[in-house]
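Peer 1: Take a look at the structures below.
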Structure 1
Amino acid sequence: MRRALLVIDIQDSFKYDPARWATRNNPAFEENVTELIRTFREASLPIIFVLHNDSDPGFRVGDPEVRLMDFLDRRESDPLIVKNTRNAFTSTDLQQRLDALGVRHVVVSGISTEQCCETTTRVAADLGYDVDFVTEATATFPIGSLSTDAIVERTEVVLNKRFARIMKVSDVKEGLLVSAT
């Protein structure tokens, strides 16, 4: 089953408020996302980058922060789609792109764990895709009294075995090696 990596909303918009950015979880986020991208490149599998627009400062159409973070290795051949919904399907042609590529299995990474990544995962599962949710390649921020640990735990519990498999980067790499043989 052909796979694609979704790199969701890893954009400078999240750095608009430096104090909020400093509260994010997962200090290995950049390293883990980079490793997933490298792994998919080595396997010659598609990588689709997604940006988010909405009315919040830093996310508005034309805001200079609406661009991929510098650490990402996006190439000209990698699609870049822009969405204005929490999931990456409803306001884009993502499903058509995946179908045209013969993809039936997506691997989810990005920001925020419990918002756009989780929502994309739920919609992908409802559309019939197999989904791997790589929590260690997502990032989030505290919400009210909820810590990032509580948010991540909740997200994993509600997604696991219902909408996705909760995976580590090493699991994804191993799965790609097994499927290549």
Structure 2
Amino acid sequence: MAVSNHVSWLDVQVLHSVWNVRFVAKSEVRRWPFIGWLSARTGTLFIDRANRRHAARINSDIHQAFADGDAVAVFPEGTTTRGDKLLRFHASLLQPAIDAQALIVPVAIRYTDDAGNRHPAAAYVDDMSLMESLAAIVRAPLICAEVHILPAIQTQGRTRRELAQASHASIAAALSLPAVSS
């Protein structure tokens, strides 16, 4: 199971370029032009974040994905950031990895300019529309995507909260980011 920070809708394409995984995405993504269709075609598992009980159904879908031999990626922050901080990781979607004794693989994603500084155009935050985000990305002179696949974490004998904290610490260290409690 890949566990990653979340900056942009680009994260899915960037991570998919290095690892064939199925993603867990908010249900609204399914309605996005082209991206929703593409996400559904690539086996994305859509979660209704407004329905707390929906996590149990998604966990069942993740179990099935593991049984089918698929890797699954989650963004446990539950939202995107500008890439300048790492929010608290929600642990509920990590339970299937424990049950399947799968490895947790932290993945750190960062977008930079040609000088190596954080690139603000990649961030998909606040009330930004998909079209506004796409326009900002197209206008940007250069956006480099960095993907850091970090050492795997064993799930045996650990709780999902411990795994969330360990993944969080690994990603925060890789990106030299401060941890934010909420």
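Peer 1: Any idea which of 1, 2 comes out highest on FRET efficiency 1/(1 + (r/R0)^6) of positions 127 and 151 (r between Cβ atoms, R0 = 30 Å, to 0.05)?
Peer 2: Greatest value across 1, 2: structure 1.
Peer 1: Let me ask something additional. Could you figure out which one of 1, 2 the value 34, 18, 15 for Cα extents along the principal axes in Å, for residues 119-166 alone was computed from?
Peer 2: Matching structure: 1.
Peer 1: Out of 1, 2, which structure matches 1.00 when FRET efficiency 1/(1 + (r/R0)^6) of positions 111 and 159 (r between Cβ atoms, R0 = 30 Å, to 0.05) is calculated?
Peer 2: Comparing all candidates, it corresponds to 1.
Peer 1: For distance in nm of label points 7 Å out along Cα→Cβ at positions 47 and 63, which of 1, 2 scores largest?
Peer 2: 1
Peer 1: Thinking only about Rg/Rh (Cα atoms, Kirkwood Rh), for residues 95-142 alone, which of 1, 2 has the largest value?
Peer 2: Greatest value across 1, 2: structure 2.
Peer 1: With mean count of other Cβ atoms within 10 Å over residues 55-62 derived from the coordinates and found to be 17.2, which of 1, 2 does the value describe?
Peer 2: 2
Bear in mind that the values in this text are calculations on the coordinates, not laboratory data. Quick caveat: nothing in here was measured; it's all calculated off a predicted structure. Cβ atoms are built from the backbone, for glycine too; each structure is taken alone.
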